[in-house]
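Heads up, there are several structures right after this.
Values quoted throughout were computed directly from the atomic coordinates according to the rules given, and no laboratory measurement underlies them. A quick note: this is a predicted structure, and the numbers were derived from the prediction, not measured.
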Structure 1
Amino acid sequence: MEDEEVNKMTNKEAIKGLKALSKEFSGYKPNEDMFDMAIEALYKQIPMSVRTTTSTKRCGNCGRQLSGIGNLHPERRYCVKCGQAIDWGKS
């Protein structure tokens, strides 16, 4: 099982491979849509930092309010609106 962990592809590597592969299958709309959807889903699994405003923390992808200042919810690992993985960092 250790070998499986060592050989696992990261999301960023998978995105790079899908982008290259999608060029080979371009010109056929269903294939293009399929690759775009897969790439978007992989991007959302990569934690994105929250955006801080004067009174809130917001999703770095869609801008949805995640919490108010002093009312953090670091147990929320994904945005409830767009599904983006959240990196609370030093929030």
Structure 2
Amino acid sequence: MEVVPNLGPFAGGNNVTIIGQYLNRNDTSEVVLVNTAATILQQSPTLIIVRANPCSAAGTGNISIVSTSLGTTVFSDGYCYNPGVFIAL
């Protein structure tokens, strides 16, 4: 499985493309990025595009794809919510 991009802002709002074989049968009901549900924008058996929603805690974690026909597929440490850049004064 390939994830492009595999990291994004803590505030969410970016699109994430998940590419792989047999991801679903056009029946994905949920995609979760690092314990945060994403909004499904497009899906096919080899491609899912989601919009990352804001997360409650930055860090790296699993991507879970839930489909009626194939159950839950987990991609370990597949995405990272970046906390952003902090400038100390």
A value of 0 was derived for helix-only ellipticity at 222 nm (-39500 (n - 2.57) for each DSSP H run of 4 or more, over all residues; to 500); which structure in 1, 2 was it taken from?
2
State the single structure among 1, 2 that was used to calculate relative contact order in percent (Cα under 8 Å, 6 or more apart), giving 33.
2
Once volume of the Cα convex hull per residue in Å³ is calculated for every structure in 1, 2, which label goes with the largest value?
1
